[in-house]
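In structure tokens below, several structures.
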Structure 1
Amino acid sequence: MADMAESPAAWENPACPLCGSESARRLFVARDRLLGRPGEFPVVRCSGCGLVFLKPRPTKEALGAYYPDDYYPLDQQPSPEAEAVAHDLLGSVSTVAHGRGLRQPRILDIGCGVGLFLHRAEEAGMAVQGIELSASAVNYARTNYGLDVHHGTLGDANIPLACRDIVVMWHVLEHLPDPLAGLRQVAGILAPGGVLLAAVPNFDSYEARLFGRRWYSLDAPRHLIHFTPATLTIAVEQAGLQVQTITHSSGTAGLVYSLMGDLTGVSLKLRHRPLSEPAYHRTAAILHRLTRPACLAAAHLRHGGALELQATKPPTPSM
């Protein structure tokens, strides 16, 4: 691969992030279909545990080039899609809090983006805090919503142990070079009986099988890891948490934007294509409506485009 030969120091060859195996089989080579940045990114499946991941992959330093300042849309008015995600997530968090009798649950959102969900949760009376790598997103969350958002990672946030009731990692785990280490950190900061709510794309979905290397949710190279229900369960349990539910999402985004990439005949470059462009926006809206029944059926058959996890930290044994 020419890109690797030109900058070998920017690449690394990891062992399986889940089981440590050095043996893996290449499935295909992906490209950056979201932003159109150069590079070829081999997607492999571990011969030991079945985890799918990028190998080789850009180093931590090289990955920064794939997260430009406009990676998060910093719109003064949140999109209807963003509002819907925040609304649904707030509903899930409220259900968990009510079930545990928490009147003011302590929420940590890792990878909180511009903070819309945290803003809605704070409005609902919850005690909230966020962590986010994007400086522009952090500034937006602080300036527009007045949120307590740490710029950095969970590892350098210095959050005390056993101090959060609910941790949210919504489409974050797939971005982590070492998701198992991240989950173990989450287990440490959760209070006994605390809950992790997480979502990841589903590599075992019908849409992933249909589109292969052109699947929108591959999002190479930002998505370093690709989970299935089996490998997600392994990772969460190895971190010391107990899986309660894994739900298949009926969301249409993965299917619609995979189709949009193919229909336009070019790499899907959402950030370079004005989202207000009438023809593009109308086409996407139509496809969302048309694909809804298929996505509902896929979720019902447990092959939805994304997985939504609820896991708990075991309570402290009574003495």
Structure 2
Amino acid sequence: MSTTSSSSLLLAMSSPPYWHCGRTVRRRSLDQILALMPAMFMALLNWGMPALRVVALSVVVCVLVEAACCHIMHRRQTVQDFSAVVTGICFAFLLPAAAPWWLVMLGAAASMLFGKMLFGGLGDNPVPTPIVGWAILFVSYPMFMDPNLVQLATSFADPLATLKYLGVERAGEISLVDLVLGRQISALGAGQVGGLLVGGVYLLGRGVIRWQIVAGMLGGVLIPFAILHVVSDVPTITPTFHLLTGSVLFCTFFVATDSNVAPTHGLAMLLYGATCGLMVFLIRTFGSYTDGAPFAVLVTSLLTPYFDLIRPKPFGVR
């Protein structure tokens, strides 16, 4: 198989005979873009045109940076596989809707340079590409990355900040319907819970993402919070509240399931997802950061080589 054709296909190592499923990077990217559209539509309803501005700018920068890197590195152009578009949308979904233009451009460029192209391109990155740019901005410009400080012209409440600083009783007053409809102060697209659920179910139905990772992360979030809710001597919020706030569902369906960084075997994927969810629980319960989901995926993805050691033994091996 030529280099050109093989680089555009998703291949899996197995014993012969080989049977390719016909799935390509381009088709996977198009499925992901389509799955992100319900959350994008909800973001436009809740945040207006500034949300579209952030997403459009992020996508344009990601595509231009990838094209420039491929040209400088004398490599075949890969912008036609739309993976840079997916990165641009996912990165924008982690930003406040009112993020300044320079912050969007800086973070999108950092995502592509340090999260993808520096390692050789798609498939070689050790962590999810959008998380790299987000982490750089979060550490460097925390005030501009805080939706509470940037999105002042809104009547929405920040459920996680309410829980942390005002207590369980005030957080319990926030309607679950409002959380599902994205009426909460959060990142641009990560808080559009209803749209993310629709897109996640679509990806599962199409077989684009693995159910083991999704089930593991959802269980890793819900089970510890449910146990804490039952055994704690002080009032605690319900596990459903934690599932519908912050960027848990966005990271579950669109970030942790990145095929470039996730394990490849069933049990390993289940444990990988559960570790992501457990880290969300630990960060939210004992840490100072109210969300925790992006950092949880970032750290857990670095452990993927160890999860990949969990694999079935070849036939005939004890």
Structure 3
Amino acid sequence: MNKKQRLNSLAEKGKSVEKVIFRPILMQFAAEFIGNNYGEFASDYRVLVDANLACMEEFQTDMVGVISDPYRETSAFGARIKFVKDGVPRCLDTLVNSIDDVKALRRPDLMKAERTLDRIKAAESMVKKTHGKVPVIGWIEGPLAEACDLTGMENMFIQLMMDADFCNLLLDKCLQTGKDFAKAQLEAGCDIIGIGDAVCSQIDVHTYNQYVKNRHHELISYIHELGGKVKLHICGDTNHLLPSYKEFQLDILDLDYQVDIKHARAVLGPEVILGGNINPIEVMNKSEAEVEIACRELVNRHKGERFILSAGCEISPLTPPENLKAMSLAAHL
């Protein structure tokens, strides 16, 4: 059974066969593992692909992905991006400062914009190099995350409280670009689209339901219509949002360490694959033996369910490789 078949079996049968699927989020860790830096990883799809494939081989991960940083779509809208050697790329422009700026935003041509095209090329390369036998996860910014990238988080939070017209128009434009980017990556061969909307954990459920819930539902339904699976990634404490996810028919939901998997299962039911949720700080700081014990305990609790072993969010570049190997070892039944 290859890795794609293993994922399909988990989705269809509801339990792992041979081993629990292991999929940590690897970005700067992966770049440095092959001797590159984060700036190269985010700016050159060839580095991103090589880093993912090397980590898959070394740590026996069961999926690969094209996640790198938040500013692919922002760049396509016209913002200038500065690449940092050992840090997340920086966005140098706030494109939206008023409702007139929102109205002026044009729908990007993602096949011509350098950074979105780079991610599409990464997807194509990964599919080719894994011969269609490994699930490839595309990645898009969720509508609220992208709105914050375009107008600044502080300003967006103020607008959520004060100006519904501003918010609805901006979020609709971000949703459309998210759809476009998801479609392009599915056409490049991705099996799954990850939706990163971490900022949602920072808003109350009323605001989420008013502005984001229906847009998430529309985006997820659109990806499903195109034949793709969806992985929703909202890290942080999302306990208050779980009931709002119930109608999404999610394929995979990432959970951070603040959310109890048993509780999420009780709210969402048996069909969704839950990914998580070891604290990445513990993966970084604890001993190899302690990491393996913690992961084995988690695996033993959930191996009979639709479950993927991961950390709650990205693996820190300061994590000893031995600790990541300990996580991988714990995934074997």
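For the reader, a short list of remarks on this structure follows.
- If you line up 1, 2, 3 by mean count of other Cβ atoms within 10 Å over residues 109-116, the top spot, with the largest value, goes to 1.
- If helix-only ellipticity at 222 nm (-39500 (n - 2.57) for each DSSP H run of 4 or more, over all residues; to 500) is computed and equals -18000, the structure in 1, 2, 3: 2
Readers should treat all values here as calculations from the given coordinates under stated rules, not as data from a laboratory. The shown structure was predicted, so the numbers you read here are calculated from the model rather than taken from an experiment. Cβ atoms are built from the backbone, for glycine too; each structure is taken alone.
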